[in-house]
Structure I
Amino acid sequence: MAGAHELCAPAFCVCRMSKPIIGLTRDSDGSPKSTDDRFVFYSQSVERAGGTPRSIFFRDCLEDVEKELDQVDGILLIGGDDLDPALYGQTWHPKAQPLDPRRQRWELALIAAADRRRMPTLGICLGCQVMNVHRGGSLHQFLPDLPRENPLEHRKVDGVLRRHDVTIDANSRLAREIGKTQVNVNTYHKQAIDRVGRGLVVTARATDGVVEAIEDPSMPLFVGVQWHPERISDEPEHLAIFRMLVEATAR
């Protein structure tokens, strides 16, 4: 499996000699009053995978995006609330929960800059959706409204956290890194990818057809997953997703 090889860092760069630095987006602007309780799961998972997490708080000055990317080897777009559907030509669904518009502007600028640099990128839940919308794709805004055979409940309802199986394309980067074509994942999302963005391919689906992963096979790493591997990174197949990101920075 690809995760078996050792990481290496350029000998000429003291700040990168030990561990690759992974920039993690935050659901926070970094002010004392802001909170982001979920961040610890992402940072711990990156550390378990051999990387050093570095917070990227959202800002109003988009010119700072390039400065932030200069400080990291790869980026991880974390989960959060819902993108403005005007980005893909729709109006708000009544069940949607709008993402802070400052974070939305920042992350779209961040992913655009990282994409131009061909920087290794992993997106989780909202992060996966940001990657797709950035590439011109669209979303299903509320999965319970989506007609499909044998529908699964993808949301966390009444405090119940569900799990279900996902089938992964055997030819995908994701399957090679995980070492499996079927995994059992956690699920708490109400939106998912509809129209797939430019250059992206669907690499995993749930049993009801809902898209669970995308990637751009032409990139060093441009992978998004709809589930939350940071919550279950004590399981090898889910930790492998973070190792995939960390190790991609060393190639």
Structure II
Amino acid sequence: MTAFWYGVVCYLVFFATFLYAVGFIGNFGVPKSIDSGPQLPIFQAFTINLALLGLFAVQHSVMARPWFKSAWTRIVPVPVERSTYVLLSSLALILMFWKWQPMGGVIWNVANASGRLTLNILFAVGWLTVLAATFLINHFDLFGLRQVWLYLRGRPYTQLEFRTPGLYRYVRHPLYVGWLLVFWSAPVMTIAHLVFAIATTAYILIAIQFEERDLVRFHAEYAEYRRQVPMILPIGSKQPAQSKLRSA
């Protein structure tokens, strides 16, 4: 029972962090956003922001690797490993939201009403794509709830099957497509937002390489899936109708 409620709390922390991120990146409805707060000298702010982004990137990527999980589960019980990963990722994001430094300066400011509306719609579509992509591959497994629920019921954990539902038939990483829409669909692009967008985009492109290397190792079908389906842009997909994918 303790493991189950621990998993629930970790999930609630994640979901609250997810909701806050909408306002943080979109610059609305939250006490501290990507462009709010007092400004430090630009080099100092830039250094702090890069350190915060780097901390999240290292935590989020290293803890997802199989070799780390193998060592980590000697300390953390296997049923709560995923929930603990989700909790630590959320805490890294909360730290970034708290300590992020605005940097001033405007790269672009879309004054046209139609242009602003289009970018705001793309921003919303990005968030919906992120959420939808998690449910397509099993949202509750991805965020640790399925693991603790099975443990509560006394049932062994089983890996999800390798499949390509919905958006995964057109691009290999619709989750990352959603994030890229979120990061870049800004009617007002400040220096701080641009640093955030560039750094997170670079992280996504690097993380995909590690993630796909693991997927090829654990799922023989993934090599053919990678050959048939584009990574980010849905151009030139040749995905067979019956192919299957399970995302890591």
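For the set I, II, ranking by distance in nm of label points 7 Å out along Cα→Cβ at positions 151 and 183 places II highest. Could you figure out which one of I, II the value 22 for relative contact order in percent (Cα under 8 Å, 6 or more apart) was computed from? Label of the source structure: I.
To test your reading of the models, identify which of I, II gives -0.54, -0.90 for log10 I(q)/I(0) by the Debye sum over Cα atoms at q = 0.11, 0.14 Å⁻¹ when calculated. Matching structure: I. Here mean count of other Cβ atoms within 10 Å over residues 215-222 was derived from just one of the structures I, II, and that gives 15.1; the source is II. The value -7000 for helix-only ellipticity at 222 nm (-39500 (n - 2.57) for each DSSP H run of 4 or more, over all residues; to 500) was derived from one model only; which of I, II is it? The read-out comes from structure I. Consider the structures I, II: one of them gives 3.3 for distance in nm of label points 7 Å out along Cα→Cβ at positions 31 and 159 as calculated from the coordinates. Say which. Computed on structure I.
A value of 35, 14, 5 was derived for semi-axes √(5λ) of the Cα gyration tensor in Å, for residues 111-174 alone; which structure in I, II was it taken from? Clearly, the read-out refers to II. Hey, FRET efficiency 1/(1 + (r/R0)^6) of positions 79 and 103 (r between Cβ atoms, R0 = 30 Å, to 0.05) derived from one of I, II reads 1.00; which structure? It must be structure I, since only it matches.
Rule-based calculations on the coordinates, nothing more; no lab input. Since the model is a prediction, treat every value here as computed from it, not as a measurement. Cβ atoms are built from the backbone, for glycine too; each structure is taken alone.
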